[in-house]
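Just below sit the structures, each encoded as structure tokens.
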Structure 1
């Protein structure tokens, strides 16, 4: 039995599986987290441009779009919602799979659940299916895959297809075909980072994965072993692959709750250095004028992706460690507010950011995908304050995720009462036969 067949077995079994309470609880918070990100993301220019394009091309009214009163076609809807959920750089991620599972599963589950009808429990199971496929396939191909490829776009296409396949109730052969079709459409390059096109990778993963499932439902066939085949996805995009994570998928030892929730509105590769900075700030006050220089030593991937000072646009600044460290020290947080134009172009921020240097630590590179970092702040009085992060703390703080969601809804212009009601609705999912309760607040956004 090859990898695709094992995934197909897993998806078929999910129908009759009772999900452990702690996993079900976490999946609800994954939905909370993604919806908060999407509500924020609806106001970004990437979302407006993509939305205008969808509106021009749209010929069907099938599913809801975050922030719009009009329905669009299923594939256009999951494409647009996929972009919205990722663009603010606040969506959850996975250290070893090196990508964002929520952004390619929740919008697909929402769209297919609305279009074809599903219970709240089936919706949650579909999200879980997508997470499991994404995390396990990401663990198979990484870390070498991430040298060039944007895992959320590539592995995300398989995850989106699996999510859709579950809700379409495809049979074994159809699921294998859906994954085969998804594999040849999987795409996304790291050259897009810091540009609008990065979020496009996510929209395309959602659309292509959904399309793969719909084609398979209609009898379209695909390669039966595109994942591990000699000229397939893994062989083409990875040099250090191990099939073990996929081999274990039918053991029902779920990995979804090993994904981490983001608390900084920046690229995930800024997280460990920022953790170090905030550990320092929590123990003493740092005045920007007293900083002589700041040295960051971290893993090669972080240096390559976030090591330079660039803050002409929000997209650039979110991928710039010097900028993120400067705002952390000056404002005590790295939230959406610190990426507004007036702060992006602040002379005070730029002056401090120019004092930040980012260099590779061979030890941290050897430990990757563990995210290690050391930050040293040198003061004008000769003092040096250091903090090293060796292990990321990914244990979820659900109170923090609730606060993040409520802040996202308020940030987008909605009142406290609506925000709390929306949160309560999501956390109550799992017993109704339709998604009507969830779709009602989405319509009001």
Structure 2
């Protein structure tokens, strides 16, 4: 069932309840109003007749009472006076009322037919004796008025419901038409056409906000698709370079040295390892976190770096640094920072680990030329490389550093100073 149909049904149902309740209330109010007016007229006539009995001015032939009736009955049951429609008729009632008037609803014959009356009675004593004055008004006029209103409502309420349903259907359709256009436009956008946008209405209502939100989402998708294409192209280029170098060595006719082949193979292995890490991160794969001594990892990776590079690695500033994370991910973080520093250092890489106020800080500094000012904001993005990059860097290491740090609730920052100074801050582990 469409939203338009559901809204129309709900609006019609609510309207039906409101109209039904209003109709019942209207009929009840009309009946009460007419009955109250009739009773007031009857009581006024009753007071007038009672006054005539008390002062002895009562005539046997009373004036016409319209739709009502008037009858004065003595205590012996004889009819002392009556309105024209009751002349010659016996007493219409036998009940009496001492003091305040008493109301009864009864059927009484008049000169044409027997009708139902609301009869008020009061016992009165006068010079000629005592008796009961009966004054009543026919309920026929009230019934006819309420019946006429009911018949009118029988036609008006369904008609009102039909108008409400039609108006709701049309208004909802008109309100949802821009939404349907947006849906159709978005459905027509393919994965190869993310540059398209949906028209944005000038209004500041929900439809306008929806269109702007959809365009913002499409812009993010387009940007993500562009980054994906750029990532694939850059990764292919980075893998192609060592493959081409290896092929050139093999096709040169000279026997390539094992060291050269191993160096190119190590470069490919590093790139593939980094790409695999980023792919797993995008897939949402999350390892089990445990307590890890970051200082031990730093010392292990520093020893490894000393064995494969000529730079001096100063670890005198390394102290205890317990963190909560995955050991292999943290190894990626440390290794990438150290390898990045070794590629840019003139001769020395300085590493420090310290625990400060529930935070473990890892500092890696090199004595190289530093990061160009224009790259300070982009240095943690994938495949970002500076002009002073030496062989072996693919521009993925610092992106992995930021990914691991943020996943563990920490952060990485490039600090000011000579050379490049990277600082990673991670929550300390209290095991």
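What the table below lists for this structure:
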read-out: Given 64 for percent of Cα pairs over 35 Å apart, calculated: source structure among 1, 2; value: 2
read-out: For mean count of other Cβ atoms within 10 Å over residues 28-35 computed as 13.6, the structure of 1, 2 it came from; value: 2
read-out: Value 20, calculated as relative contact order in percent (Cα under 8 Å, 6 or more apart), assigned to which of 1, 2; value: 1
read-out: Mean count of other Cβ atoms within 10 Å over residues 172-179 - highest-scoring structure of 1, 2; value: 1
read-out: For 17.9 (mean count of other Cβ atoms within 10 Å over residues 68-75, calculated) the corresponding structure among 1, 2; value: 1
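Here, each number is a calculation from the coordinates, and none is a lab measurement. Predicted, not measured: the structure shown is a model, and the values here were computed from it. Cβ atoms are built from the backbone, for glycine too; each structure is taken alone.
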